[in-house]
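Next up: the structures, one after another.
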Structure P
Amino acid sequence: MIHRIFRRLLQAALLLVFLPVAMVANAQQARIDLTQDMVDATNRFLASLTMQQRNNGTYAFDDEERFNWHFIPRDRNGVPFRSMNAAQRGAAQDLLQVFFSAKGYQKAEAVRGLESVLAEIEVNGRFDRDPELYYITVFGTPAMDSDWALRYEGHHLAYNWTFVRGMGIASSPQFFGTNPAEVRTGSQIGTRVLAAEEDIARDLVTSLDSIQMSDAYLDIDVPNDIYTAAEQEIGPLDDVGVSYSQLTSQQQLILIALIEELTSTQPDAIAAARMEKIRSEGLDNIKFLWIGSRERGDPHYYRVQGPSFLIEYDNTQNNANHIHLVWRDFAGDFGRDLIRMHYQAVASEFGPGHNH
């Protein structure tokens, strides 16, 4: 009997030891599988293109164009939907369904669809509101052991994925915007593409007591846009806001739900890796800041900032019916941290000064 009990205790202890190892291995395998799917989908898309389209839509990995991102209506480099035939369009949609989660793909398509709403609202407007003007651009040669990247971008949509020789998947900058934030006329009336991102944050700020609000609320004019705009590289903003540790357990769950709402647009392997990193850095170090009115329909801004990441949200333009929402990684935007890790690994293996 004693031996049986001891054996069970030993088995339980070994399970506790090896379970985290197994979880890490499973996460690594999920990331590898996702990377392979992304490589395959991108190469199928590239194979469907004409020579002219490939010339327009592909660059070297180290080309400065890789950092030329924005979320405004403007001329862009890449392969737009407008230029694609049916087979190419199918390959593009298959690609995007690999790079986004199901929820993320649905939101991306809904953002694209708002261009048709704007075309109805802005008769004879100065911008070409066209859901076909969304571009896929590839940098480098997609493979499991190469440096490469993919950008999907158009008005109010800018997603960037970077791969560095098996070191991981960088997935920022990540931007969604909506204009209108709430469609108030026409066939799509009532549509709110980023409803959860607004409503969860409002649930949190309206739950705060007066002491928490004294830290969470910044009494200044609401900015007319996100502070970081489309900067190529950013650092942390002012260290202000109410911290995770100051929240009740229920409020903490709301804050995590808000963060997860943004991560959930990415495939599961990327979303899980983001949340694991955030938790490993310490949730108590995350701060939530609110500027403006807490009433729906009034101008407002919020941000969530942790040691390695920043979420910025702004809804002020067009009578507070126009949202900009971004996720940035301070060291990880455009794969900068992965590139650094790669060179450190090379230096460790071969010594400094090695050319590869």
Structure Q
Amino acid sequence: MQSSTNTPQHTLMPQVQSHIIYEHESVRDALIKLNDLRSDAILFVCDHHNKLLGSLTDGDLRRGFIRGLGFDDPLMDYVQPSPLFIYDTELHLADTAALKKRHFLIVPIINRQHIVVDVLNLRVNYSLLPADVIIMAGGRGQRLMPLTKDTPKPMLPVGDKPILEHNIDRLAKFGMKNIHISVNYLAEKIKGHFGDGSDRGLKIEYICENKPMGTIGSIKLAETLEHDYFMVMNSDILTNIDFAHFFQTFVKSGADMAMATTSYQVEIPYGVVEVDAANMVSSLKEKPRYTYYSNAGIYIARKELLTMVPDDEFYNVTDLMEALIRSGKKLISYPILGYWLDVGKHEDYKKAQEDIKYINF
């Protein structure tokens, strides 16, 4: 019987655990695991606390056999002792393009005690962002009746899957795995479709609103926010926003909160005269075009801002932003350069069905 000292002390997600092998395991065990991983064939060797000790590939085993090692030799004799890794607190600084260029496609994520907490797979994910996500999905979708009579708006299909599933799949590509969905209207249909997220390699929990809580009031009901940052997102938008660039821009700015925005242009078909308080003409502009930025319904903030959200009260995210401005905290705008659509009306839903054929999500 295996001794208790060899029993792993930390539970990892199955996708992460598949890349872990323990120092007491055999060369044959390693070969079996590498074979199961196929094109993702790299193992991270750990002690029973999941502390990273090294890495192991088919090539390492092959070179060991050439040196005269055999199946009965200790696994650690084959191991590369200084593997590349990323600290979990520095994920937003990771240059994924440089990693791909150097052919480092699968990299362990460790904490400051060198415990493996996750694995970044650049064959699957664009990045691995350290942020919890709260998706607001409790609305009735009144403007889309009768489509929403028996189906919650986030579950309306766009192409081959619901709007909400498009958003969750894109969040997952950027490695955001801890997702809370705030539900109310026809909540069971959302819960029944996504479950706990384990089949997607995610951890999905539900925030149940017993009364209207606004666009951020229910966030105080989330029980397991794991990171220092959180993202709030409306469930009825369709977008291919670059979440990694959004997050990196926010962190590098030193802001307390960032709001994604979408540009909106207004063209005046006449010459515009600008005057001062005394009706003196100060300028003439012939058919000018003005660009405004609208709230896109996606926000990133520091976790400590949750102290500004009242408990068990209706509270909108705009209330929080106004409070930030009044208190002199830093709120920045992040213009979305890619695709964005608010699926709020029938004409928007029709447009989404056409756009999904051409937009890369």
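Just so it is clear, none of the values below were taken in a lab; they were calculated from the coordinates. Since the structure is predicted, the reported quantities are computational estimates derived from the model, not experimental observations. Cβ atoms are built from the backbone, for glycine too; each structure is taken alone.
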For the read-out mean count of other Cβ atoms within 10 Å over residues 99-106, a value of 13.5 was computed from one structure; give its label from P, Q. Q
Comparing Rg/Rh (Cα atoms, Kirkwood Rh), for residues 211-282 alone across P, Q, which structure shows the greatest value? Q
Comparing mean count of other Cβ atoms within 10 Å over residues 43-50 across P, Q, which is largest? Q
Please state which of the structures P, Q yields 17 when relative contact order in percent (Cα under 8 Å, 6 or more apart) is computed from it. P
Which one of P, Q has distance in nm of label points 7 Å out along Cα→Cβ at positions 147 and 339, as calculated from the coordinates, equal to 0.6? P
Which of P, Q yields -6000 [helix-only ellipticity at 222 nm (-39500 (n - 2.57) for each DSSP H run of 4 or more, over all residues; to 500), calculated]: Q
For 1.47 (Cα Rg over 2.2 N^0.38 Å, for residues 131-234 alone, calculated) the corresponding structure among P, Q: P
If we compute Rg/Rh (Cα atoms, Kirkwood Rh) for structures P, Q, which one ends up with the highest value? Q
Among the shown structures P, Q, from which was the value 18.8 of Kirkwood radius over Cα pairs in Å, for residues 155-330 alone calculated? Q
